[in-house]
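I've put the structures underneath this note.
Just so it is clear, none of the values below were taken in a lab; they were calculated from the coordinates. Everything numeric here is computed off the predicted structure, so don't read it as measured data. Cβ atoms are built from the backbone, for glycine too; each structure is taken alone.
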Structure 1
Amino acid sequence: MAVITIDKVSRWFGNVVAVNDISMRIGPGVTGLLGPNGAGKSTLIHMMSGFLGPSAGEVTLDGAPIWRNQQVYRQIGLVPERESMYDYLTGWEFVLANAELHGLTDPGAAARRALALVEMEYAQDRKAGTYSKGMKQRVKMASALVHDPDVLLLDEPFNGMDPRQRLQLMELLRRFGADGRTVLFSSHILEEVEQLARHIEVVVAGRHAASGDFRKIRRLMTDRPHRYLVRSSDDRKLAAALIADGSTAGIELDGQEKALRIQAVNFQGFTTLLPKVAQQAGIRLYTVSPADESLESVFSYLVST
């Protein structure tokens, strides 16, 4: 039962702070590391895998420091986000080389097993330079699995994969989690995390924003104040009708956009109320669009709660 502990870890590059005083514990099962692009997810994964040392704090695996500890590295498999590979090698040669570097007793058997797990035997004799991005991702996955690690770290693993490949990889990761391995994958796509991980860690701008059960955090995201841009046949009349209801916290008439900017504190109540009020008042709704549905706005709300 491998456990990665991140204890008050920071990492800076010159004057840029990529990770700021983060503490978290990653245990057996599948954990999602969620955050917008540039949040510090890759930096965290590089420190967990031993490819990058923390500027402050400590990252350990079962109590042993990961940085510059070769024995710990043998328990960890890493799938980096970068697509680049040794394009002159075949998939078989790439995975076999990693098996040999780990000093496995039968590197050929280990390479065959790993390639079969990711369903890449059919293309193992082709050079990596001819692979699609999704195929490269799967070969990198095979390379990470070749030494049968207790910990699997994946940085945006579904990039470039088609729907069938995604489903196959998700099922593989679920199986690893159910077997008691420690699996962590990063993503900036909420739906990917929702399908695979019950437990999530959320990072925003290098800070730890939230941690826990996915459903609980997802509820926070749903219950946060929502902002909408609404255009109608009579904006003033619609505003007067809506402001009296408790599901709206504020309504502003935007003369430049010729629309209403509405903040709704009750998402379900507002989505039910708006069409009803418009119908009763004889108002036509032309546009109803969310004004703050980016992941950055969702995560910023989590940081402030």
Structure 2
Amino acid sequence: MAHEHEHGHGHGHGTGSVLAWALGANSVLLVVQVLGVLAFASLALAADAVHQGSDVLALTIAVVAIAVSRRAASGRYSYGLRRAEVMGALVNAVLLLAAAGWIVVEATRRIGDAPDVDGWGVAVVALAGLAVNGGSAWLLGRTGDRSLNVQGAALHLLGDAAGSFGALVAGLSMVLWDAAWVDPAVSYLIAALLLWSGVGLIRRTTRILLEGAPGGIDVDGLSALMTAHEQVDDVHHLHVWAVDSTLVALSAHVVVAADTLHDAQIVAAELEARLAEQGVAHATLALECHPCEDSKPC
């Protein structure tokens, strides 16, 4: 016999509105930064613009993922398209690594042959980037959304705010001390930031795609939680995975000491409630009156 329990989840309309606003603001900022790169010849600003482009991509993915994740499940996609956000995040992470590699190569080339850079222009554009990205990250943080999709977008925005701060330092250094070497040096730091963000995002997304146990979930603890029930004799064939960054699923065979199907279903409902308290949103429990390796009829 099997008993299944599922909880839906979604993103609030507030999150979607903030993401749409952040996407618009960051798209405008990206155009400004590209124009600034062409006008002021700063590699630090170019590196920040590359990171800014990844932010726009990340926010676009986040907006699309929210829309796609709201689509109802179907016979072809029984969980819906929840993993669209994970696939998008993985593509975004690969692009981050590629951008970091380009920045390192260009910064190395410029160390011995730094072009003239307009420090004031770089500083002004960087200050605008710091305001837009810092403000967008703060607004996303206020939504309280804990999905990988939204957290990844906020992480990108915070990273780009740090990159804008670095570009600001580079611009002021050229204005105050004529220190042209700061521009490629800051670019190395921004590249390191891109690498850190990209590797972390790849690690989180591949864990979901490979159906590893979600971070923060103690599989042995969940087994112990179920076997602690006075009417549960054994739990086996236990599997825990993440459908997307917020929906944790579990399946298990549970040996239940119950006289009737009704009593067994009550036990299952109690187990599901306990699992839900531990973050398991979707539980499928195969209830047994003896271990499934035993062929005796109930």
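Taking FRET efficiency 1/(1 + (r/R0)^6) of positions 78 and 94 (r between Cβ atoms, R0 = 25 Å, to 0.05) as the criterion, the largest value within structures 1, 2 is that of 1.
Figure out for me which of the structures 1, 2 the number -1.15, -1.39 belongs to, where log10 I(q)/I(0) by the Debye sum over Cα atoms at q = 0.20, 0.23 Å⁻¹, for residues 118-229 alone was derived from the coordinates. So the calculation was done on 1. Computing helix-only ellipticity at 222 nm (-39500 (n - 2.57) for each DSSP H run of 4 or more, over all residues; to 500) gives -22500 for which of 1, 2? Answer by label: 2. Between structures 1, 2, the greatest calculated value of Cα Rg over 2.2 N^0.38 Å is seen in 2. If distance in nm of label points 7 Å out along Cα→Cβ at positions 110 and 278 computes to 6.1, which of 1, 2 did it come from? This value belongs to structure 1.
When you work out distance in nm of label points 7 Å out along Cα→Cβ at positions 142 and 190 for each of the structures 1, 2, which one comes out largest? It would help to have the intermediate numbers written out before the result.
Working: 1: 3.7; 2: 2.8.
Sorting by distance in nm of label points 7 Å out along Cα→Cβ at positions 142 and 190 in descending order puts 1 first.
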